[in-house]
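*Asks:* Some structures are shown below for you to check.
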Structure 1
Amino acid sequence: MTIAVFLFSCNEEKAKDYSTLSENEKKELADWYHKSSDYFLQPSELYRTYKDSALKVQPNNVDLLQRLSYSYKKVGEHIKAMEILNRAVEIDIANGNSGALEYRAWTLLYYYKDYEGTIRDVDQIEKITGSAYNSCWGEPCGFHKGQALYKLENFEQAIETFEKVNAEEEKLGFDTNDNHLIFFYIGRSYTELKNYEMAIKYYRKSLASVEKFPEAYYQLGLVYKKLNQKAKADKNFKLAKTNIKYSMGEPYVERIDEVFPFMIDKEIGK
């Protein structure tokens with residue numbers, strides 16, 4: 001630790017006036033600070049100190065800004081995290097890129113429940129890329145937009161958006177039968193529209209993709225309950241309980257419709 005701090009002090013002293021450095025020298029120094037930060041845990045203050053130093057050398061480095069933003073988010077300093085991320089987005093958009101915007105759309109949906117912001121960002125991503133299909137942090141951006149519309153109770157538009165994702169993936173040669181979450185949220189949207197026949201159809205399509213999907217069984221049970229088909233409702237609630245360990249929890253955020261054992265037990269008890 002002493003050696004790391006000593007090196008940090010020495011390098012900072014040598015480069016007080018970063019304007020005197022060449023672009024290659026700036027990159028080399030920023031990379032040194034960036035790599036040095038990895039010796040510390042991401043939520044730690046030392047991690048952010050090194051990232052800050054790298055950004056003093058390269059203030060418009062979008063990748064570094066995103067990483068620093070994530071560190072602030074992990075320690076609960078969300079205002080600071082979003083200030084930094086918004087700066088990254090502004091720089092990226094000015095350069096005609098959408099990478100930081102894609103990360104922000106994912107963040108606004110799952111972390112901050114800013115559904116209007118998610119939709120705004122996804123629409124802007126499509127304008128920048130000129131493509132109807134883009135990836136936001138490992139998932140289709142349109143899937144994020146569809147979830148946001150669903151949460152805003154714009155169910156018909158949500159269905160259209162989910163179907164558009166499937167259509168675009170088919171054009172790209174993907175097997176859309178694997179899109180169990182898209183089918184699930186189409187089913188959720190049809191449920192809210194009280195179109196139970198279509199809801200059942202899409203929950204079953206979801207289960208055809210992932211057989212051990214407790215959320216789909218649980219929602220099917222609720223639909224059959226609304227239709228006064230008790231035997232089918234109970235069967236699906238029991239299947240949800242049997243497969244509960246496969247619930248769609250995530251390491252960082254909970255899915256919007258994650259089901260928990262107490263919810264299933266409550267329905268079985270009834």
Structure 2
Amino acid sequence: MQDPFSLAGKRGLILGLANEHSIAWGCAKVAHARGARLALSCLNPKVAGLLAPLAASCQAPLLACNVEQEDELQACIEQAAAHLGQFDFIIHSIAWAPLPDLHGRVLDCSRSGFARAMQISCQSFAETVRRAEPWLAPQASVLTMSYIGAQEATPHYGMMGPVKAALESLVRYMALELGPKGVRVHAISPGPIPTRAASGLEDFDGLMQHAITHAPLRRLATLDEIGNLAAFLVSDAASGMSGQTLFVDAGFHAVQ
């Protein structure tokens with residue numbers, strides 16, 4: 001009997017590699033170790049040169065992809081599909097907001113800043129899956145990354161709270177629409193993780209310390225733990241699950 005937790009033979013695209021501290025890398029490292037074949041994306045060719053060793057360690061092509069550019073997103077998906085043949089899973093780990101809007105009040109957020117944050121951090125998940133749909137395997141899984149600030153007003157998380165709330169709602173609607181095809185959709189909600197994107201948050205050190213102090217496990221989740229949850233969700237062991245936001249945050253969400 002085949003191990004339902006194994007990713008041997010699975011093929012997946014992971015978007016959003018930034019460095020060895022990024023959630024995308026945590027997911028890629030675990031998926032590769034469990035037998036998956038991968039294609040990875042990063043923001044641009046300049047970054048790709050710096051990240052080539054990480055991709056090589058996973059035996060994965062590294063594709064430049066700025067999701068704000070439709071042609072780049074389409075090219076990334078087509079190149080990944082040509083390499084892999086099909087997608088058994090897609091992991092979307094991309095979020096961004098303009099710093100002036102992110103550091104200000106939600107009330108004061110600019111129209112253009114809110115629109116860009118929503119497109120990059122939320123709508124690009126749906127667009128990625130839509131463009132990849134012709135290559136989605138039966139029983140495929142697609143994942144994105146959220147945060148507890150989507151469900152509760154979190155100090156210093158600002159405009160990303162409403163954006164991530166929209167992303168979690170998007171997950172539920174995508175699960176409804178793709179479920180008849182056997183495709184499963186989830187969001188993973190880690191606690192605060194010291195990634196490059198998170199470092200843009202105001203008083204992020206204080207946010208991490210608050211999580212450590214109040215989480216039942218008295219620590220932050222690790223990249224490996226996030227990767228392990230992602231690997232489970234894209235495995236056959238999670239075949240009966242869809243439409244959920246799952247926390248991996250040392251229990252922090254349970255005591256808020």
Structure 3
Amino acid sequence: MKKTSKKRIHISRARYVHSKWLKTQAVVAAKELRSHVPLTKRMTRESLLEMLNTYKMIYIKPDMGMFGNGVIRVERAEGAAEKPYSYQLGVHLKRFDNFDEMYASIYKVTHRRRYLAQKGIHLLKYKGNRFDLRVMVQQTPLRKWETTGIIGRVAHPSKIVTNFHSGGKLKPVEALLASYLPKTEQKHYVSKLRVLGLQVAKAMNARYKGVKEIGVDVALDKDLHPWILEVNTSPDPYIFSRLKDKRIFAKIRRYGRAYGRL
């Protein structure tokens with residue numbers, strides 16, 4: 001009987017993984033996580049047009065970048081009489097009559113860097129502004145993975161990204177969930193997010209053995225389904241120092257010092 005060969009997966013000792021594409025591939029390799037990852041493709045004219053026709057709203061972002069810099073929200077309005085195509089970069093919104101005009105404008109911004117196209121998730125809102133969550137997962141001094149913190153990030157009213165360094169505000173996750181879940185259900189839901197963070201860490205660690213910590217950016221849709229937007233291997237730990245519960249940052253700092261980060 002002919003033996004079937006298994007595809008060999010390259011295991012890296014890298015501590016920091018900069019490519020969003022490579023990190024996405026590591027996460028979707030875990031079957032239990034695939035339903036939590038929005039469709040993501042390398043951004044080309046063809047892939048953007050196809051995804052925009054299917055999902056109507058797409059985020060494109062540089063394969064390598066930080067703090068939400070360079071992220072563009074692209075939309076196709078249905079039933080619009082004029083200028084149905086639009087994109088927003090920073091605080092600037094541009095509208096176009098057709099896709100080709102819009103893509104020519106986008107290309108001027110993106111052609112020098114590799115970009116990814118990701119199915120857009122309509123984020124839940126807090127006081128009218130979009131928010132997502134940052135889930136911090138670290139290796140303990142005993143080299144076990146532990147979710148050490150979850151914090152909410154509320155976007156600046158005029159921006160499409162939630163990053164604190166781009167003008168976003170930090171909020172306790174409980175404050176953001178209060179409008180969507182009764183208090184009796186919030187604890188169970190947060191526990192599920194903690195488990196999701198652990199699953200992502202283990203998926204990353206399966207391919208990148210040197211990774212010691214991750215920050216998972218999680219979007220929640222109207223059904224409260226969590227979507228993994230991005231994984232950071234050098235997340236900012238200091239955002240957690242702004243939480244009222246100082247024990248959270250104390251643990252994050254202690255674990256970080258154990259593996260030489262802080």
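*Asks:* Between 1, 2, 3, which one scores greatest on distance in nm of label points 7 Å out along Cα→Cβ at positions 103 and 143?
*Replies:* Largest one: structure 3.
*Asks:* Output the label of whichever structure in 1, 2, 3 has the greatest value of mean count of other Cβ atoms within 10 Å over residues 23-30.
*Replies:* Values: 1: 14.6; 2: 25.5; 3: 18.5.
Comparing 1, 2, 3, the top value of mean count of other Cβ atoms within 10 Å over residues 23-30 belongs to 2.
*Asks:* Shifting gears a bit: Computing distance in nm of label points 7 Å out along Cα→Cβ at positions 79 and 183 gives 4.6 for which of 1, 2, 3?
*Replies:* Values: 1: 4.6; 2: 2.2; 3: 4.1.
Computing distance in nm of label points 7 Å out along Cα→Cβ at positions 79 and 183 on every structure in 1, 2, 3 gives 4.6 only for 1.
*Asks:* A value of 19.2, 64 was computed for Rg and Dmax of the Cα atoms in Å; which of 1, 2, 3 is the source structure? Each step should come with its number before you reach the end.
*Replies:* Values: 1: 23.3, 77; 2: 17.2, 57; 3: 19.2, 64.
That value comes from structure 3.
*Asks:* Taking -22000 as the value of helix-only ellipticity at 222 nm (-39500 (n - 2.57) for each DSSP H run of 4 or more, over all residues; to 500) derived from one of the structures shown (1, 2, 3), identify that structure.
*Replies:* 1
Readers should treat all values here as calculations from the given coordinates under stated rules, not as data from a laboratory. Not measured: the values here are computed from a predicted model. Cβ atoms are built from the backbone, for glycine too; each structure is taken alone.
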